[in-house]
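Values in this text are rule-based calculations from the coordinates and carry no lab data. Everything numeric here is computed off the predicted structure, so don't read it as measured data. Cβ atoms are built from the backbone, for glycine too; each structure is taken alone.
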Structure P
Amino acid sequence: MAVAETRKAAWTPSWAVHPGEVLEEHLEARGLTQADFARRADMTAKHVSTILSGKAPVTIETARAFERVLGLKATVWARLQDAWDLHLSEQSEQAVASTDAVKEWVAQFPVTELRKRGHLPATAKTAEELYGALLTFFGVASKAAFSKRFDRLAVQYRHSIAHRSDDACLRSWLQLGEIQARNRKVAPYDADTFQVLLSDVKALTLESVESFFPILKNRCAQAGVQLVAVKPLPKTRLSGAAWWISSDQAIIQLSLRHKTNDHFWFSFCHEAGHILLHKRDVIFADDETNGCENTLEKEADLFAEETLVGRDAINALISRPGPLSKNTVCAFSKSIGVHAGIVVGMLQHKKKLPWTHMNDLKERYDWSD
C-alpha cells in the first residue's frame, strides 16, 4: 500500500520583530536591569535603551557582545536584525507599489499573457504583487531602474507611427528574447564568420523548419549572434528585432507573426543586415513599413534581397514582359537555389504579383505546443 507524502509549502511570515523586543524578554527572564546589562556588555545605558526601543540596529559587534552576556548565538541576533531590515524594506516597497503612478505603470504590461507563459507567478494578483513580479521579470530593482535600463537604448521603428507596437508590450517581448538568450552561450561576435553563414543561407531555405532552425541557430551562435524565436505579444506588430545584448553578443529575435517562410527568411536576413551594417546602440524593431521607411531600413531590405535572391536576378525576372507563370517562378527559384515561396513573397512585395497569387508555393510555419 503506497503512502502519500504530504509536502507543506514553506511558510514565510509577513511580519518581523526588532531584536530589541527579544533582548527585553531575555533581560526580564534573567532579572537584569538595563544598567546591569549595559555594564556587562560594555555599552552605554543610552545605547541599550535605543536598541530596546527599536531605534538602533544590532550590529555584528553588538551581536557578539550579546552572545557573551546572554549565551544566545551572535548569528541569531544577526538573523533577527536582517529579518527586521528586510521587513522594513518590504513595507517601504509596498507603500511605493500602492501609489497610482505604479498602478498605471503595471497596467501597461501584458500581464495575462506573461502569466500564461510562466514568467509571472499565478499568485501575483494585486498591483503591488505584480509590481514586484514585473521588476523581477525585467531584472531591475525599481520602476526608475526600468527606465534607466531601457531608455539607454533608442528604438528604431520600421513602422509608421500609426502602426507602431505598444512600448510596454515591445519591451516585454524583447525581454522574453533576452531571457532565452541568457540561457545559452555563444562565441564572441565575429563579422566574418557571420557573413560566411549568410552566404550559405539559400540552401537552408530549402529545408523544413524542423531541420534548418537548429542548424541556423547553432551557426549564428558560432558567429556570436543569438537567434531566438518568441511568440508575438498583444499590441506588438513586429516580425523581428535586432540589438546588442553586450559588446560581443548580438540578438536576432523573430516573432513568426506571419507564419510563412518568405516572411521568416526575409525578416532574418533583414535583421542580419542591421547587425552587420548599423550601429550598436539602437534596438531595430521591424515590420511592414506602411509607407514610412528610412535609409537604415532600406539598407537592411536591400541586404536581405541581395542575400536571398540577388538584386540583379530578381530585377531581371521582374523586367520580363507579361504576367509571370508558376512554372517560370519555380524555374527561376531552382536556378538560384532558393525556395520558391521566398521569390513569390518578393514579387508580391514589389507588386509584380497580387498578394492572392501563388501563395501555395509558400511554406507555412506555426508554433508547436
Structure Q
Amino acid sequence: MTTRVLAVADSDSYLKWGAATLDGLRDAGLSGRLVLVASPVLPSQAQVGAALAATGPPPAVLRVGGLVRRLRQDPPDVLLVACTGPTARVVLALAGRVRPRPVTVVGLPGWALPASVEAVGLRRGADLFVAHSRAERAAFEPVVRRLSPGTRVVLSRLPFLAGAGTHEPDGARRRVGRVVFAPQALVPASRPERERLLDGLVAVAAAGYEVVVKLRGRAAERQTHDERWPFDELAAARPGGAPGLRFETGPLAAWLGPTSALVTVSSTAALEALAGGVPVALLDDFGVRDELINTAFRGSGLLVGLADLPAVLAAGGPVADPGWLDAHGLHREPSELPDALRTAAGAATGAGAPALRGPADLRALARLIAPAGVARPVRRR
C-alpha cells in the first residue's frame, strides 16, 4: 500500500521547503498533497508562485478548523509539518489527537546552523526531524535527544538543491558579469549595517557588474521573518538612491545564469547557488558569529569583505573547499527520509506532541484562529 503524505505549510520559505520535500517523496514512490494553513505569515500569490515555480498548482488554504476536519476525516499516514515554530507546535498537538495518529515529520527550510534550542522545542514530539547536512545532524542530535527524546534525526539534502554540488575546477572558472545579492530579513540587523551593505553593492555596480538584489517579497508581503529594514525601501529613501542596483522578485534560479555570482551574508541561497556551480561570496564585514548565522562558513573558502569583492569577482569568484561542501549539505548520499517514513508509517501509536497549554500555546493557537494580520506577531524560528 502506498504511504500517503499530507504536507502543511504556512509561510513563503516553509512552503518552498514543504513542496520540494513532498516532490522528492513522490519521486521515491510515496503519494502526497500540500495545503497551506491560514496564518499572519500566509504568503501572497506572487510568493506562492515563486515557491512553487517547479512543483505544480497552488495549494488550498485551510483555516485551522478546516485542517482539523481534514485530519480527522481522511487521516494521512504521514504529516509533513512545514511550518514556522508556533504553527508547527499547534499542528503537532492537533495531530496527536487524531486516530490513527500520522507519523509526524518536521524540519527547518534552509541553513540551520548553529542548532536552535527554540526551533527543536517548538517541534517537540515529532517522530522525525530532518537535517540537511552531516554538520546539521551532528549539531541537532544532542539537542533533540535532550528536548524530544522520541524523535529521530534523519539526513536528507535540501530538496531544492540541484546537481552534485561541486565547483568547477579553477581552469574552467566562469567570467562573472551579474552579481545577485540574496538579502535576509534578520541579518545584518541594524539600519547602519544595511546601509553600509548597500554602499558596497553600489561600488560593485560601479566596477562594471550588473547587480540584482533578489528580494523575498515586496513591502506589503509577509515573510517567515519580519524584515525591519528592507533593502528596496532603504534604497528608495536615500537621496541618491542606489545607482546600478536592480530590485527583483521571483525564483532565485531565474537570476543565476552562466555568468552569475551570488553574494549574501549567510542565506540558504548560498547552498542553492553552490549546488548549481555558481560562485558564492559570503560577506564577513559584520563579523562571523552565531547571531549572523555564519559561523559554520568558517573553513568554506567563501568569506569575503565588501572592499575585496570586485577583485575577487574579477578572478572568477571564491572557490569552495570540497570537504566543507560535503559536510554542509552538498553530500552525495541519498535521502534517508523515504525509507524512514516507510518504516514508521502505521507505527505512530503514541500521543505525539504535548497538548497545548500555557500562554504561549494559546497565543500560537489564537494567531491561527484570528484573521491574518490581527494576531500579535510572535517569534517564528
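To test your reading of the models, identify which of P, Q gives 1.00 for FRET efficiency 1/(1 + (r/R0)^6) of positions 47 and 119 (r between Cβ atoms, R0 = 41 Å, to 0.05) when calculated.
On the way: P: 0.30; Q: 1.00.
The value was obtained from structure Q.
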Consider the structures P, Q: one of them gives 29, 57, 14, 0 for P(r) over Cα pairs in 20 Å bins from 0, in percent as calculated from the coordinates. Say which.
Q
Relative contact order in percent (Cα under 8 Å, 6 or more apart): greatest across P, Q for structure Q
Structure (P, Q) behind the derived value -16500 of helix-only ellipticity at 222 nm (-39500 (n - 2.57) for each DSSP H run of 4 or more, over all residues; to 500)
P
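State the single structure among P, Q that was used to calculate Rg and Dmax of the Cα atoms in Å, for residues 215-342 alone, giving 16.8, 59.
Working: P: 15.8, 50; Q: 16.8, 59.
The read-out was computed on structure Q.
Once distance in nm of label points 7 Å out along Cα→Cβ at positions 87 and 135 is calculated for every structure in P, Q, which label goes with the largest value?
Largest one: structure Q.
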